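> Next up: the structures, one after another.
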Structure 1
């Protein structure tokens, strides 16, 4: 026989009834909340984990009925890509899936055009995946501390549009043309919904015709 360090501990398997939100960034800091029962981390060998499809992340037990999950990267597969979301208290025994525990990652493949005048109003088509069902689509130009956001409109599961902002605040030490990170979000700010990627948008001075 083998003597396990720390012993072997039994616990009641957690039950998951639903998750929220049901979509989030494929790369970023998005949060997924699992709701159910028997969630705990008060025993010595507890290892709370979560997974979406085949992507794993650490989970935090908020209370016996709420766990918060963070997964830094989930591959975009395109099409109808809702993936099963599950939790485990030992990184091995995963909860069953039901119709309310599927999660859709969203992300950007490319944007057209990727530049526009500093005066704003350029209509940008964002091509990606996982857009269907968005509750609050928007685009962000810039970095935390210096950014502008505009409202978006989802056209299909893989296409949305938004406009560039007017009068983006270019740092004093910089000049036009000026390139900034571009990201999208499809749900509320409290769930850290912004994508993280290498996509950028370039502002330039309004052309003058003489």
Structure 2
């Protein structure tokens, strides 16, 4: 039923507590049950270099990172991630499910931090060239609902510790992007039970895969 997902790259976006990671795990299980090869990965992270960058980005430190430093670190990790892990998997006909990708930079460092969109676009063009996800899944959830979930996990990381307005700007960026490119951005209701979110994904994904 989902053989057309072989060799495809799907990224998952959303604000904190949206349920992306749990959703990706469910989708992976289902696709593997259909005998598809699946790679799940994440940003920041995904490679040894990326995981070291993740630690720098998310840890609380005495001297905080500037917004530009944050953006460049994400981009450096992404460049390594694409060449070392994502592209080889796609060439081997894996379905790649990535927990955040380049849209996160436009959302978090652009809409959230206020870095100029043109600067982010120039950096993205350098890192990605013409490479991009086949589908971007936006798991949407109100900021307050997401944070109620996040707080149950324990201590917040450096990015999770930002103010609610920061995440509301991010949420609105994702929703506007999905509205502007409805053929490539699939919005799911993250307030539902995770099984219902997964069902919504299965009901809609084939319409987005060329």
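Values quoted throughout were computed directly from the atomic coordinates according to the rules given, and no laboratory measurement underlies them. If you're wondering where the values come from, they're calculated on a predicted model, not measured in any experiment. Cβ atoms are built from the backbone, for glycine too; each structure is taken alone.
> Say we calculate distance in nm of label points 7 Å out along Cα→Cβ at positions 16 and 88 for every structure; which of 1, 2 gives the highest result?
Largest value of distance in nm of label points 7 Å out along Cα→Cβ at positions 16 and 88: 2.
> Comparing structures 1, 2 by relative contact order in percent (Cα under 8 Å, 6 or more apart), which one has the largest value?
2
> Then there is this: Among the shown structures 1, 2, from which was the value 0 of helix-only ellipticity at 222 nm (-39500 (n - 2.57) for each DSSP H run of 4 or more, over all residues; to 500) calculated?
This figure was derived from 1.
> Right, another one. Compute distance in nm of label points 7 Å out along Cα→Cβ at positions 152 and 176 for each of 1, 2 and report the one that scores greatest.
2
> Work out which structure the value -0.52, -0.83, -0.90 belongs to, where log10 I(q)/I(0) by the Debye sum over Cα atoms at q = 0.10, 0.14, 0.15 Å⁻¹ was derived from one of 1, 2.
Checking each candidate, the match is 1.
> A further question on this structure: Check the numbers for FRET efficiency 1/(1 + (r/R0)^6) of positions 40 and 144 (r between Cβ atoms, R0 = 30 Å, to 0.05) across 1, 2 and tell me which is largest.
By FRET efficiency 1/(1 + (r/R0)^6) of positions 40 and 144 (r between Cβ atoms, R0 = 30 Å, to 0.05), the leading structure of 1, 2 is 2.
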